[in-house]
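No lab work stands behind these numbers, since they all come straight from the coordinates. None of the values given here were measured: they were computed from a predicted structure. Cβ atoms are built from the backbone, for glycine too; each structure is taken alone.
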Structure 1
Amino acid sequence: MKQFTYIPKTLLSGLLLAQVLFLLQVYQSNLHLFDTINAIDAAGYLAIPNLKTMPALKTFTAAFMGGLFFTFTLGAGLTVSAFACAWLWDRLLKRKNRFLLLFLIPWCLCLIALNSRGMILFAGAGFFLIPPVVFFLTLKWIPENPLHNPLPGLLLRLTPIIVLATIWLCMSGTNVFINFRDAFLLSSRTGIAINDFYYRYTMYPARIFKTLDQKTLKTCNLKNIDKKPLQKRIENELLRNDYLPVEQYRQVDLTIEKKESFLIFKNQGREILRCTAEKFFSKPESLLKTFSSETDRYRLFRQLTFISLLAGLPALVCILACSLLQMIFFLAGLPPKFSLILSPALILLVGLILLAGLSHFSGNAAKGLQNPIQALESRHLHIRIAALKKIADKHLKITDFQRYKTILESPHIAERYWAARALGACRDKKSSGDLLALLDDPHPNVVCQAFYALGQRGDKKAVPEILKRIKKSDHWYVQWYAYKAARKLKWKQTASR
């Protein structure tokens, strides 16, 4: 039995360690955001997340749930990588010390690169602790005498991972995650629960590795600029880019000082760039993007998290599923060689079926659509959704379909989602009322697309309603979409007091 249990025991130990570290990282970030929101509100600006959502930032639940995002992406990637290295060193390289450099050098280089722009405490701790702990536990628990030749066993286990990963990566365009959500998550109660969990808690961890340019709101301090007319002019440019002046807050994202004829842009007390006032006013967006890029300490962390989402998590699922199947076959009395072949074969078969279903749902349904408006009459849900996507992409008028209101009342979330998005191309008052009604949809994903569509329509009269909804909402993701819609309609922050 030890031949089959050591793999899940090792991998789950790595995930447990990752969860502890990333929980602490998210909690620290949430506390910092709590203080930031207090400062933004005290300065009289609209805060995102709002004051209604703000208390959740100090809860264990938000930190724990947010930590799961990193655990099952970067944590999974680090755990699987360390396990694979330990397995190779034990089974194929016979634990010869000289081969340890093959694993130690990349690990050290990764640690150095990760902290090259400043120490990243908990993320760095994850890279520092997870690989060696998993490596050690693998060597401790791996059986001394394998049931079969390691090399054929390795090839058989790798086959489904390599085949499925290759197909998955080929499919991983800009819409693959959206298509996966529409096909598998929004089509069942369990999937909807997973989807709602993700959108409820993903904003907490995502904020950690976003660049300043990607964050909804940023804070700044201009009190060291003596000339009030210059200070006011700079403030106006910063507000256009969602940098909010909060002079009583020490941990601002941007501090601008004037020294002789130069403006000094600082982050956490460190000078990032300097330029003349004339240069700043000539291209403020460009300079602020440069500032954002130069203060980005999480670039490698962000890239590795995305790679782990695409490769590490699927590999973890395949390995755990394969071990579980082998254990079941062993308990059923089947020969080890038989279970060694059958387990990867079943994993490969199930994976191919899922990928085929995803491909059919996302791609094939849309290829034959000559008239997407007529396709809305189809009895098949995936064809109607494909038609709605095409209508939204081509900016066609969904109101040309006489019974389009029946789609807005569809029991299928994905159908209402894409119908809301498609309404962004319509400009008539009738569809405007439909969009406002969708703001009360019971599902947050649909509400987000209704806000998106309001922003696309360009009607500034919608701004007061959007701002009112932001203040009332208890869902951070919805508030984010609503804020982006208001900004799309040329609204900008002003201090209310």
Structure 2
Amino acid sequence: MLAGEVLKGVTFCSSAEFCMTKITGIKTNSRAVCPGDLFICIKGEHTDGHLYIDDAVRRGAVAVVCERPVEVSVPMALADNTRSVSAYAYSNYFGSPADSMKIIAVTGTNGKTSVTFMIREILRHAGYKCGLIGTVRCMIGDDTVDIGGGSEISDAAAMTTPDPAFLYKMLADMKNCGVTHVIMEASSHSLAQHKLDPISADIAVFTGLSPEHLDYHFTMDNYLSAKSVLFRSAKRCIINGDDPYGLKLCETVQDEHVKVFAEYPCGADDNVCAESVIFRPDEVEYTLRKDDECTIIKCAMPGRFGLYDSLLASAAALECGVTMDIVSRAMAHFSGVPGRMETVARLGNMRVIRDFAHTPDALRGVLEIMRRDSCGKVWLVFGCGGDRDPSKRPVMGRIASEMADHTVITSDNCRSESRDAIIKDIMRGFDISVPHTVIPDRRDAIRYAIMSADDGDTVLLCGKGHEDYEIIGDEMYPFDEVTIAISAIEEKRLRMKRRN
């Protein structure tokens, strides 16, 4: 493939020699360069690819793309944004696979994973072959695949939206396997880093916005601006109209969009709403209405998150042409998402639930459900991630002290930070007059909560969800909360048996 062909859709300056240079691969890391590769220089948070051009050329790079002029012995092209260049280059190299499939992209602070799983479930029931790309796993049809950029891998760099090298290869594989609909999570980081620039989503879904990633975006306006990129090029938009940032987003979207409501009347003909909502301990039920059509939805995810996630997923499926009847039957069949309000162990009437809640809004949401549905005390085990927005730590501490009966503050992927320092940040917002225990070792914290809980109590493990690892420094270590919880339950069962 010629370098000029690889950069189709990109504005760049170069010589004719660059455009006619034959390349056999693309790299953004000089250490991975092979003879015949195009090297794209990307300036990152910690280093600058422009500093490694000579290394890339020594390893066999035959052409380079830069953001500033450099002295180099191979043909060079200049472009304003090499992150965007990288996305276009990989997309072109793999044959622009997204153009051949219907792309449904979901973004928002919370709910992305649940909504994508629900949409996939509905479309599968409608007879479509689906691809799934997101935080928990990547799938082609019914097969889980390891592409090196999803979370179900042994890679500490796992992310919601894979880097372009993985993403566009995955899309090409999906196309070759006959996938017609791709449902993917779109993180604000990926949008700000231009990973999805070559893709115009057929349907873009906005779940809502709450403070998160402010260490990266700094302000909520910047955060919303990063998310809104997805909707400017989307053919159709599904927006949570009950979310204040959703309403702000509607003002910036020029094309047709559908708002979903659970708290207010539908209004416009295109809007979708939930009526007669009933919350139960293990599900939510409501009447889904669009125009003159309606159906009953029963969703196995309880609480307001289950309501909005299923409402958004249903609206997206309806936009794909799926009938109300199929939506209803598919949602009744939906069994949930790994690590999202998932009951992982029981002992009598005591239960252990894990959830990915790692933001203030998500933590508040799951605790609201637990307080309403637990017949006993709510034991919360949680920590906050290192090298992530520190401003949310005291906020989450305050929420925990207000809503849990007993909180066990612990660690959660401390990365390069001290776990004790992170816990100290959490405690700045925590009301120390309410029952709590600080146990930095998460394994010990889980065991303590389970051994302390009584029959009828709920032990809620928050923060990790589907993750089966713990990140300390730059290393990833195996850490399976389900196994730990089951082991503690068995130990508790044996102790109870001996007493009797």
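Annotations
- With mean count of other Cβ atoms within 10 Å over residues 69-76 derived as 24.4, matching label from 1, 2: 1
- Computing semi-axes √(5λ) of the Cα gyration tensor in Å across structures 1, 2 gives 44, 34, 18 for structure 1.
- Computing mean count of other Cβ atoms within 10 Å over residues 85-92 across structures 1, 2 gives 25.4 for structure 2.
- Parent structure of the calculated result 7.4, given that distance in nm of label points 7 Å out along Cα→Cβ at positions 101 and 461 is the read-out and 1, 2 the choices: 1
- Which entry (1, 2) yields the derived value -10500 for helix-only ellipticity at 222 nm (-39500 (n - 2.57) for each DSSP H run of 4 or more, over all residues; to 500): 2
- Among 1, 2, structure where distance in nm of label points 7 Å out along Cα→Cβ at positions 141 and 445 as derived comes to 4.2: 2
- Set 1, 2, criterion relative contact order in percent (Cα under 8 Å, 6 or more apart): the highest-scoring structure is 1.
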